[in-house]
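Heads up, there are several structures right after this.
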Structure I
Amino acid sequence: AAISSIVKELDKLLLVDAISSLGSVDLPVDKWRCDVTVTASQKGWMVPPGLAMVSVSKEAWQAHAKAKMPRFNWDFARAQKYLEIGQTPWTPAVSIVFALSVALDMMLREGLSNIFARHARVGDAAREGVKSLGFSLFADEKYASNTVTAVSVKDGLNVREMLRILREEYQIVLAGGQQSLQGKIFRIGHLGLITEQDIEEIISALNEVLPRVST
């Protein structure tokens, strides 16, 4: 909301990357005056990748109408025109649409407020769990995410081997760091259909594996 206020004072549009948040944490796009908010099917919506969903404000539509940059795939007006007749401009990922329909039914049964509360509990459990193993969080905890936890790695820990053992022996898939953070952090994704029990199992597995991959 604070960022939105600054953006609006400058008479600019606010574009939000909500790939890893929408559907898992509360994001009131109208209240916060988010002009274009983008999410995708493979995160909190619990289905494979293949769909992108976008919300567009009145101000963003006005900017779109004035824009002169050529566009084809990303032509919102074309997409809106087809949406009015229940279609898409091109062949969609039909199987993902059906999967998303099932996921939305699940989410409606649980209720959005319950989903947000569950993700908050799971996020807390993940952070407290890794700290109990002696790790420190990569990000300042006041900016902690309820959908993913990045964990700093101490010298002497073989992250690649740890991830391999977790995947092959425990059927737990965690992610390592990318680019300059490769080997320096690992990440626990906790969004979508995940519970506190899942986090407990991850922490328990880490506790067993760590002695095998530390020097």
Structure II
Amino acid sequence: MRAVGQGRAGSLTIGHNSSVSAGNLRATILAWQKDYPEVDFENVETDREALLAGLDNGEIDIAILIGEASHNGYRRELFWSERVLVALPSSHPLAERELIHWTDLRGERFLLSATGPGPEIRDMLLGRLSVAGMQPDVRMHRSSRETILGVLGDGLGLTVICEGSTGARYPDVVYRPIHSEQGPMLVGYSGYWYDNNGNPALQRFLKFIKTRHALFFNIHTNTIE
């Protein structure tokens, strides 16, 4: 019982709307499970609205989301940032470049999933590529990002992903980082939780995140040792 009260046992549910094939989210989850194997851990991948609803009804202890969501009483802290990349057919002329600028992507067709971070990436594309009243060609599909990546090699279009999705490889598809005028394009991953969630395992996880990523924020819950 003492281990549960200290957050070294018990249960913890983390929600996310991004891939864990690579990147900081994957590394953080694996390191947490290695350090705290007695915590019954569950991770839930679904879209932003479902994750926020899970926070509201207590099914999820913490959601780690790409971009920003309206607060509505949630506690929000930026955990880390990762690069944004374009996935394109290896036969595409841009595949010969080491990096891609936003201006290089004007006139291209983009295929995005209607779930996960797809809507957030669509908003990013609209903000970056809309010029003089013309909007980019963005097609939203009711399929997973993995399915979209699986068909890109046939030359159907491009897609934009975060670094956490680059752990999986697909036939005739390459990844190239996107740069803006200021350098590599980055997207933030933020944690959302309720301060009144008294789960000791959540407190322990937040302390773990703070230490691992050298962050500075207060944990407004019971002190854990």
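For relative contact order in percent (Cα under 8 Å, 6 or more apart), the calculated result is 32, so let me know which of I, II that is. That value comes from structure II. So helix-only ellipticity at 222 nm (-39500 (n - 2.57) for each DSSP H run of 4 or more, over all residues; to 500), computed for just one structure, reads -7500; which one of I, II is that? Label of the originating structure: II. Set I, II, criterion mean projected area of the Cα convex hull in nm², for residues 18-57 alone: the highest-scoring structure is II.
Where a number appears in this text, it was derived from the coordinates with a stated rule and is not lab data. Just so you know, these numbers come straight off a predicted model, no measurement behind them.
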